[in-house]
1. If we compute distance in nm of label points 7 Å out along Cα→Cβ at positions 77 and 109 for structures I, II, which one ends up with the highest value?
2. Between structures I, II, where is distance in nm of label points 7 Å out along Cα→Cβ at positions 53 and 189 highest?
3. Between structures I, II, where is distance in nm of label points 7 Å out along Cα→Cβ at positions 69 and 93 highest?
4. Taking relative contact order in percent (Cα under 8 Å, 6 or more apart) from the coordinates of each of I, II, which one would give 20?
5. For structures I, II, which has the highest computed value of distance in nm of label points 7 Å out along Cα→Cβ at positions 117 and 205?
6. One of I, II was used to calculate Rg and Dmax of the Cα atoms in Å, giving 17.4, 52; which?
7. With helix-only ellipticity at 222 nm (-39500 (n - 2.57) for each DSSP H run of 4 or more, over all residues; to 500) coming out at -12500, pick the structure among I, II it was computed from.
8. For distance in nm of label points 7 Å out along Cα→Cβ at positions 21 and 157, which structure out of I, II has the highest calculated value?
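Read-outs: derived from the displayed coordinates by stated rules, not from any lab. Small disclaimer: the values here were computed from a predicted structure and weren't measured. Cβ atoms are built from the backbone, for glycine too; each structure is taken alone.
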Structure I
Amino acid sequence: MYLNSIFADPERTARLVDIAQSSFLPLLKGAIFYTIPLTLITFVIGLIFAVLTALARISQSKILQSIARVYVSAIRGTPLLVQLFIIFYGLPTIGITLDSYIAAIIGFSLSVGAYGSEIIRAAIISIPKGQWEAGYSIGMSYSQVLRRIILPQAARVSIPPLSNSFISLVKDTSLASLVLLTEMFRKAQEIASTNYEYLLVYTEAALIYWVICFFLSILQQMMEKKLDRYVS
C-alpha cells in the first residue's frame, strides 16, 4: 500500500526523491565526522581497557582479579543505554557534567573494554601451557613470557572476534543520539522530524550503516586470510 501510494502520485514521488537527495549528504557527514571517529576512538580506548582487564583477570593478585571481575560483571549485566544515561544524565546530579561526546566515549569504551577483555582472556588461556614452560626454560620472567610469547599469539586468535565487536560498535553508536550527540542517527531523527518521512530517512540511514559494516566485513575477511598464513 505504501509503495502503491508513492508510485500513484508523481508529486509525492518527486518529493521523496528530493528528500532522499537532500538528506543523504547530512547523513553522510554525520557518519564521517561523528559515527566513524566515535567508533575508532572508543574502540582504541576500550581495547586498552580490555587488555588491562584481561591481564588483571589472569593475574595472581586477588584484589586485581576482584576489581576486574566486578567491572566486567557490572558492564555486561546492565544495558548500554542505561550506562549512557547514568554517565550523561545521572552524573550531573552529583556535580559531574560531561559533554555529550565525552560521555559517549566513556560509555562505549567501558562497554568495549568489558566485552573485549573476555575475548582477550579467552585467547590468552587458549595458548598451550607448553608455551609458558618453554619461555621459563630459557630464563624468561613471567612478564617477558607474557609480552614476547603469549600476547602475540593471543592477539592473532582474538582479532576475528574483536573485529566483530568493532562492527557491532559502529551500529551501537546510534545510541549516542539519546545523549544528544549529533551523530548520523541523531541527524536522521532531526531530518525526519521536519519532513515526517520517517520510513524513507531511517531506511536511508540504515543503508549507510549497512554499507559501512559491509566494507568493514570485507576488511575483516582479508585480515583473517592474512592471519591464516601464519597458522600451521
Structure II
Amino acid sequence: MTNTTIHLTMQGRGGVGKSFVSSLLAQYLLHYDVPMRCFDTDPVNDTFSQYTALGARQINILGADNNINGRAFDELVTALLENDRAAVIDNGASTFVPLMAYLVESGVLDVLQNAGRQVLLHSVLTGGQAFDDTRKGLEGILAAHRAPVVVWINEYFGPVERGGYGFTDSALYAQNADRIKGIIRLEKGNNDTFGKDLELMLQRKLTFAEALDSEQFGIMPRQRLTMTRDAIFAQMAAVDL
C-alpha cells in the first residue's frame, strides 16, 4: 500500500473526538505499514501527541493576538514536502478560525496539491449539544476549501440528527455531495462493554495495537476492541484512505 496523502483534521468545537480521529488515521496507516509522520498543532490540548506510539511532533502555530504564526506553518509545509510520506495533522479548536483564514490567504492547499500531494480534510459531526457547532464547522470547511472532505459521524454524545433526519438527508450534504469523499461512522456501542473498553483505551492514550498487546485488558475486552478496530478500519478502507 503506497500512500502520500496529507490528512488534516479540523473542527471549531473542542472535545468532539477530533484527536481520536487523527489517531485512527495514523493507526490505520501504521496497520498497513505506510510510511507517515504525525503533527500536533493544537496549542491548548495536545491530546494527539500524547499517543506516544504515534510519535506526533508538536508544532506551535499560534502567534501573538491568537493569530497563526505563519512562519511556523510555513516550516510545517516544507516538512510535509521534504519526502514522499503520508502525514496526519491534528489541529486544535482554538486555532480553527485563524488557521482557516491563513490556509486560504496563503494558498497552502494549492501549494501542496501542485506539488503532487493529495490533501484530505477530515471533520467531525457529533450529536447532543455540540451538533450545531460541529455542523457550522463543517460548513465553514466546505465553503473555504475545494479539497475533498471526509466526514466522521461521532455518535458518542447521541444520534447525529435533527428531527429524525441524518447528515445525508441534510441540505448541507446535498449541496456538497460531490466534495465529500466519504462518511465514517463511529458508533457508541454498549456502554458497559464496547463503550467502556474504548473509553479505557482512550483514557490511557493507547493505540488499538498497544491495547491488544496489553495485560491491562482481558480476553473479552481485547476481542471487543478488535471488533471495534476492524469495523472502523473497514469503513476507512471503503473510503480509500
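1. I
2. I
3. Ranking I, II on distance in nm of label points 7 Å out along Cα→Cβ at positions 69 and 93, first place is I.
4. It traces back to II.
5. Largest value of distance in nm of label points 7 Å out along Cα→Cβ at positions 117 and 205: I.
6. Attributed to the structure labelled II.
7. The value was obtained from structure II.
8. For this comparison of distance in nm of label points 7 Å out along Cα→Cβ at positions 21 and 157, the top structure is I.
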